[in-house]
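Each reported figure results from applying straightforward, stated rules to the coordinates on display, with no laboratory input. These figures come from a predicted structure and were not determined experimentally. Cβ atoms are built from the backbone, for glycine too; each structure is taken alone.
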Structure P
Amino acid sequence: MVLSITLFMMLSEVLIFGSSEIFDFVHKDYDFVLRISKNVDWYTEINKVPFFSFTLNRKGLGFEDSFIRTLEDMKYRTGIDPEVVEDALSKDIIFASKGVEMNVSDLMSFDLNYYFEFIKNIATHTFLAFETKYTNQLPRALAFLLSVSYKDLGSNTSLLGDSLYCGSVSKYFVVAGSKQALELAIKTFSTPEMQLDKSVREFDRLKAGTFWISGYAKPNTLKFKLPGGLNIDDSDAEYLLFHSTVSAGTLNLTVEQKNKKQETTKKITDNIGNLQIAWNYYLAMPTTNTEAVVNSIKEWLQGFTPDVGRLVDFVGYASKSSSYLYTIGRLESGDILFILDNFTGKELESNLSKLGAKYDSQKQEWTMINGNTQLYVYKSSNRLIIGNVDKSKYDSYEKTRKKLKDLPIYYDFSKIATYDFKLFMDVGDIIKSTTGFNISSKLLFWSYRSGYFTYYKLLLS
């Protein structure tokens, strides 16, 4: 059970908070804090989340069995009992950094060794702290797992490989990316006036809440990039808090971003539920959110050079005459469509001709070719559609497939009526298409503004 929690901790790429004492290692100059809180207490609920169950269990990717074999090999080769590692990974863990941009999406991997490499290569002003009763044995265990040398430096400190400095204080083991980072963390632990959580009152909320994943970030440190250019925009932020819980088979993650200016997102009514169930990616955003629309288009079409700029300008023209932009596609195949809903634009043909598009009257579509990329532009009812799926294929889906609103999960998606963007991803379909495993897993991600705060919400089943 402890190993199941441990491995999901690595996979989820996020770290969280439990008791408050472990925060005391973080110096007030640090700008990013993550903590995992009492993994064992969350095990039952985590194992009910289809995505994590698939990742950990032998009926899926089998990360748990793989890690067990690694620990058994460690015992055979070094004599260190697996309990040494299990104990450290089942209790509170904290990750803190300074001057490092943390992109959560970059930490996602289906290769267990990836996470060992992540620890091995942590930056100079970065450290991890583990609550454990095996502070003396854990350095050698970690050296084995990371495949690096171990050197005892005396005074409860050691060196792993060339750059990982380890030390212990009280019931905690600390591994840092430099000697200076280790010494600062240990000194900060016993010096309240140096501690970040004593100087930032928002930590009180994190300490008071019952969270599995939680943390704090200063601006320009936390990134969460999803396909289609979706990201956390904290350029006008004062700070960010994030926290998560797991219940009823779903991970629920919230990022609260405190901004310098007030803005409030308006409630809207979209028609994305009438699109076909032929895709595993559905993104909706009002065209009034101009910057987000442009960034999303650029992200998808960055390979369409050198005309991507003119193409973005065309979409900008079209969005001004539409109410919503829906981006739909299949991530594993690269099929992508931009659907401008309620399109009423004039001079469509002249704007397309500026892009060198050719019209086929029989197929009722325009085509643009750039290298190996071919894009189609056509209308369907009151929608203008741009993408690499032609009109005949799109029309066949319209006639033969059910609608997104027919999916049970759509009820939750449809309730999101106040948003700057909202995303639905059929994670199960993506996994089946890429690995052959059949699971039911969905992801919802959306953002909205209220007063001085921007909220980012994520649900993963």
Structure Q
Amino acid sequence: MNRIFKLYVFLIIFVLVSFRSLYSCVSPSYNGTELIKFRQTESPAGVPVAYHYVQIAPEGKNKNTPVIIALDPGGNGELAVTKFLPAATKYSCLIIGLDNVWNNQSDSEKRIEAVLSDVKRQFELTDNKIIYAGFSGGARLALIYCHRHSGDGVIMAGAGPGNMQLINVPFPLVTLTGTKDFNFFEHYYPPQSAVFKNNKILTIVFSGKHMWPDPALLTDAVNFILLKTGTIKAEKEKSSTAIIQLTDSLINAGEYLFALKEIEKALKLKNQDRSVIQQKLSELLSTEKCQLYFVDLEAGLKAEIDRQNLLVQALDTKDKIWWKNELIKIDQKIQSPDNLLTADSYARTRSLLGIMFFSVINYMIGNAPNEQVSKLLDIYELAEPINPYVFYFKAVIAFQNNKTEESLKLLQQSKDLGFSDTIRLHADFPTEFYQKVYE
């Protein structure tokens, strides 16, 4: 690999804003989906405007309605709105899910601005609180846009602001991450850090992978920001006794991170009995088992990054047999019940590999010899044998090599596995060719 290409690969892995729709998924069914509406138009400047929305507040009563601008990395506005439906219902919010914005657009900020202008006209908004929220690349864009355009709060799911210990934001910020999310390290900050004591910042951790969090957790995130901005008054507080009982049950199960996060949330939201919760925090952090847990967690995160760097280098130096053996070792670590921290760490590495292969191959097609791309595709298939992009990329290479029948068969396989990106198809194949499969 040449120096420029290596730099590109590292940038892809640690910024992770690479692809348009790989992590968009089918919207689950929740009560209220019949309320979702769609609007499509064009701004006066010619910028495309498309969004799904839910308007819970009665028409004409939007003056104080909180507005949530939700960004899905694949431009799936309906999915984004669906995830915030419970929050919209509970807090009478206006939820806007953007369909005209997705990862890697040069004009994404202009598109958000065009939607905002249209929304303000359509719903007669004036001084409403605006929260920017997103998943993965959409979360990064939400943070950037809010910084540059003076929003009232940000919800980041599946991606964090980078080094949480260096973050300094003028607005409330909630980040959400799964313990097996490859971006977990972007959300983590030690219990002794200044971020832990910063009442404007909260991280919610759940057991899961790189995905939109459960709507109940997103409702908690909305609640935090609305409270911090003075938009709503605090609900009846959970008693300190109930909080202590919950944290004790987590501690007894060895779930020190989850226990710590419950205490952190209580300290940042409670107005009463804080001394009892603070005492519980001191007790927790003084126990040897807890101290060792966080030493292991932080050492594991460092080892995880080192391991990822080595795997990047192996793309250029190791063959298919080596990768097959390495994948077996990683899977064995994931399945090991002896050390859950290690298992989660390797699960994060395993999920990152798919993005690494996707990003590198996506870049190499058209920029590197097809033989080199085909080698990586074989390894990609080892790592993710039912990923539709494996077969889609193979179809592209076959077409470039004038193997049209083979290309059509591979396109059919990718379609059967769920590939449906018509924009990508139109860019890589003549219309009359791909329509033989995508009629």
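A few comments on the model shown:
- Answer label among P, Q for the case where P(r) over Cα pairs in 20 Å bins from 0, in percent, calculated from the coordinates, equals 23, 49, 25, 4, 0: P
- Origin of the value -17000, where helix-only ellipticity at 222 nm (-39500 (n - 2.57) for each DSSP H run of 4 or more, over all residues; to 500) was derived from one of P, Q: Q
- When relative contact order in percent (Cα under 8 Å, 6 or more apart) is calculated for each of P, Q, the greatest value falls to P.
- Per distance in nm of label points 7 Å out along Cα→Cβ at positions 233 and 297, the highest-valued of structures P, Q: Q
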